[in-house]
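Read through the structures below before going on.
Throughout, read-outs are computed from the coordinates displayed, never taken from laboratory work. Computed from a prediction, not measured in an experiment: that's the story for all the values here. Cβ atoms are built from the backbone, for glycine too; each structure is taken alone.
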Structure P
Amino acid sequence: MMKDFSQGISALLLSLILVLVTGVSPSAAAGILRVLVKEDNSSKMSVAVTQPSTLQAQGQPSRRLDPGQWYTLPLTSTYRIIPSNNGLVQVGSHLYPGEIELRAWNNKAIAVNVLSLEEYLRSVVPSEMPASWHMDALMAQAVAARSYAVNTQRQRKWGDAPYDLVSDTRDQVYKGFYRYDTATGQAIALIHSRSDQAVASTAGYMLRPGFKGYYRARLPRNWISWGGGYMPVSDGQHLDQEMTQQMAQSGWNWVQILSWWYRDQPIQNN
């Protein structure tokens with residue numbers, strides 16, 4: 001696997017430069033999230049980096065990590081990996097922006113991605129809704145996902161765990177920026193310019209305070225007469241993603257879509 005990683009890293013770095021330069025600036029972030037991205041029953045974990053990185057550990061001097069190789073760390077301490085030059089950290093087959101924290105927790109080895117809210121959304125939006133869908137649907141999804149993330153963090157859903165969200169459907173699907181395919185030696189992008197645009201265009205917008213903004217691919221539908229046709233009844237709590245796409249295609253903008261499903265307009269937090 002190390003040979004495949006070394007062969008593919010140059011092509012990966014070139015593609016990373018293009019995406020990171022044109023993406024959402026970290027300075028636009030509204031906050032920092034801690035996302036659980038991996039856990040297993042081992043007492044160690046392996047990582048790799050795409051740029052020179054600093055490894056910090058409690059009670060130990062800092063150490064440099066270089067691209068092109070794997071580092072296996074025994075989790076007898078809490079580690080923090082801090083990349084330089086917008087580098088990514090690979091855990092398993094996925095590459096993540098921001099920083100990675102490794103530690104033992106509840107008799108498991110865990111990896112936590114520490115990153116800005118807006119970087120997190122760049123991966124969540126295309127993971128939860130096809131990036132090819134209508135821009136207003138993607139923008140509505142971005143606001144719903146932002147509201148869910150912020151309020152899940154504030155409400156401490158995971159109690160005293162050293163993370164705010166998990167990266168699967170127990171919260172929102174978050175896959176990082178790339179998936180490394182060892183068979184081909186290629187990095188597959190998990191972010192997209194269209195969903196990046198939706199995130200950037202709605203920066204700062206959330207649903208009303210404390211409101212998570214749940215959503216599903218398809219909700220049970222009861223219909224009411226509306227504008228000479230029929231619309232699904234909203235419960236005020238959930239967004240129907242399939243119907244949101246149809247609404248956007250029919251001319252509804254993202255604010256109207258959110259107002260229909262959540263019975264309130266989004267608010268911009270400065």
Structure Q
Amino acid sequence: MTTSSIRTENLTIRFGGHAAVHNVSCAFHPGELTVIVGPNGAGKTTWFNLVSGQLTATEGRIFKGEQDISALSPSARAKAGIGRAFQLTNLFPKLTVLENVRLAVQAKAGQGPHIFKRAAAMTEIRDKAFHFVEATRLSAVAHLPAAALPHGDQRKLEVALLAAMEPDIFMFDEPTAGMSVDEAPVILELIADIKKDRSKTILLVEHKMDVVRALADRIVVLHNGELIADGKPTEVMALPIVRDIYLGIGTEEVA
């Protein structure tokens with residue numbers, strides 16, 4: 001097994017007397033797509049927030065490779081290669097699709113607004129931005145403001161922004177939330193495209209079992225803030241404790 005790209009050791013966060021995440025130790029590797037599942041309130045998004053830096057752990061540590069990143073800010077973690085997409089889109093609504101992506105490319109390059117004064121550099125930035133627009137199937141709406149896009153295209157734009165930051169760790173929190181049956185497959189296809197790059201690590205919070213079946217190399221199950229199962233999808237979803245947790249959505253859903 002290759003060296004882990006990111007891992008947590010005894011990760012815990014308490015709110016008052018309640019441990020929303022308790023003693024979670026887990027390592028993830030390049031070329032692997034792991035889906036984190038569990039019922040509502042299991043601690044999935046809280047664990048994501050700890051890893052990406054939106055929350056600070058009460059106990060435990062987080063490592064990216066061999067670097068302890070537990071004390072780093074969210075922006076520092078992003079610069080270190082941890083890319084996070086949220087359940088709600090985070091876009092500049094008045095800017096066009098291409099302008100949104102261009103800003104992400106500039107941020108990755110460490111370029112400020114002065115880049116607009118340099119034609120050659122601006123062309124390079126714009127071409128790179130359009131590459132990510134094309135890759136996320138947004139070419140036809142590249143010059144529309146983000147606010148004018150339907151929800152599905154806004155989610156695609158969020159994937160484009162994340163890809164433009166060129167992280168080596170992609171974190172998706174329910175990427176198909178709020179999407180129609182017709183829209184969701186496009187997002188899954190985009191994530192599958194990212195998965196083809198075996199240098200990338202993908203972490204995905206999801207509750208839809210069809211999404212889990214389609215994408216997962218591995219499943220991690222959280223329940224009441226604790227890690228209760230971790231392994232290959234068929235093995236994990238066959239465990240009695242996992243089936244018991246999901247009885248509320250139907251045993252057939254975890255078959």
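If you rank structures P, Q by distance in nm of label points 7 Å out along Cα→Cβ at positions 98 and 130, which sits at the top with the largest value? Let's see the in-between values first.
Working: P: 2.9; Q: 0.6.
Looking at the calculated values, the largest one is P.
If Rg and Dmax of the Cα atoms in Å comes out at 19.8, 70 when worked out from the coordinates, which of P, Q was used?
Numbers: P: 19.8, 70; Q: 18.8, 62.
Answer by label: P.
Taking distance in nm of label points 7 Å out along Cα→Cβ at positions 66 and 242 for each of P, Q, which is largest?
Details: P: 5.3; Q: 3.4.
Checked P, Q; max of distance in nm of label points 7 Å out along Cα→Cβ at positions 66 and 242 sits with P.
Comparing distance in nm of label points 7 Å out along Cα→Cβ at positions 146 and 162 across structures P, Q, which is largest?
P
Taking 19 as the value of relative contact order in percent (Cα under 8 Å, 6 or more apart) derived from one of the structures shown (P, Q), identify that structure. Show your work: numbers first, answer last.
Details: P: 19; Q: 27.
Value 19 for relative contact order in percent (Cα under 8 Å, 6 or more apart) corresponds to P out of P, Q.
Among P, Q, considering only percent of Cα pairs over 13 Å apart, for residues 170-209 alone, which has the greatest calculated value? Can you show the working numbers first?
Numbers: P: 68; Q: 54.
Answer by largest value of percent of Cα pairs over 13 Å apart, for residues 170-209 alone: P.
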